[in-house]
1. Work out which structure the value 3.8 belongs to, where distance in nm of label points 7 Å out along Cα→Cβ at positions 60 and 92 was derived from one of I, II.
2. For structures I, II, calculate distance in nm of label points 7 Å out along Cα→Cβ at positions 12 and 28 and state which one comes out highest.
3. Given that semi-axes √(5λ) of the Cα gyration tensor in Å, for residues 52-99 alone, derived from a single structure, equals 40, 11, 5, which label among I, II identifies that structure?
4. Using Cα Rg over 2.2 N^0.38 Å for the comparison, can you identify which of I, II gives the largest number?
5. If we compute relative contact order in percent (Cα under 8 Å, 6 or more apart) for structures I, II, which one ends up with the highest value?
Structure I
Amino acid sequence: MSDLATKTCVPCRGGIPPLGSAEIANLLTSLDSDWEVIAEHHLRKEFKFPDFRSALAFTNQVGEIAEAQDHHPDIYLAWGRVEITIWTHKIDGLHESDFILAAKIDRLPQS
């Protein structure tokens with residue numbers, strides 16, 4: 001499979017079905033192993049940091065990627081941790097762009 005992180009998220013206009021089990025399983029192999037697929041509906045990953053400042057810096061980097069890709073995850077920020085949840089609202093499920101965004105987030109430094 002090609003490197004998802006080099007692709008660009010494509011805006012979903014709706015009217016298409018969410019990805020099925022086989023497609024999800026295939027795309028999941030291109031992500032870091034810590035990503036979870038929840039109910040074949042969304043992707044979730046928790047990132048750990050030594051302090052709040054590092055977690056906030058990471059959150060801001062995720063925000064920059066989200067803006068550049070016009071694809072916005074849910075982000076939970078707490079002391080020493082950031083939780084990212086991604087899905088495509090227009091289809092109420094997963095789309096290839098969700099995996100692209102996750103792959104781009106995986107490339108961020110976590111220091």
Structure II
Amino acid sequence: MAVKIRLARHGAKKRPYYRVVVADGRMPRDGRYIEEVGRYNPLTNPKTIDINLEKVDEWVAKGAQPTNAVSHLIDIARDGQPAVEKKAKISKKAAAKAAAAAAEAESDAE
């Protein structure tokens with residue numbers, strides 16, 4: 001039996017919330033799992049990562065394989081560093097407004 005430590009998606013449409021679970025590799029993503037070992041909320045600022053590292057270490061010692069995403073979250077949880085935030089892209093219209101406002105403020109300052 002291939003046991004994996006992976007993310008199970010919960011939450012509403014466009015509002016994801018994940019549980020870090022230990023599950024049989026043959027089970028569906030959000031299906032039955034053996035044990036919940038943590039939670040991950042990407043919508044909060046900074047992102048909330050709550051993982052029980054002792055349980056994770058026990059499962060890895062038993063042969064469970066963490067997925068790429070979960071291994072990254074475990075590394076962040078061990079280091080205690082918050083996840084790196086991506087810069088929010090602004091639309092062309094918003095960029096043009098900001099440039100116009102900056103130009104107007106510069107001309108008022110002169």
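1. Working: I: 3.8; II: 4.7.
Answer by label: I.
2. Details: I: 1.6; II: 2.2.
Looking at the calculated values, the largest one is II.
3. Working: I: 22, 12, 7; II: 40, 11, 5.
Computing semi-axes √(5λ) of the Cα gyration tensor in Å, for residues 52-99 alone on every structure in I, II gives 40, 11, 5 only for II.
4. Details: I: 1.03; II: 1.58.
Ranking I, II on Cα Rg over 2.2 N^0.38 Å, first place is II.
5. On the way: I: 39; II: 21.
Max of relative contact order in percent (Cα under 8 Å, 6 or more apart): I.
Bear in mind these aren't lab numbers, they're just calculated from the coordinates by the rules spelled out. What you see is a predicted model; the values in this text were computed from it and never measured. Cβ atoms are built from the backbone, for glycine too; each structure is taken alone.
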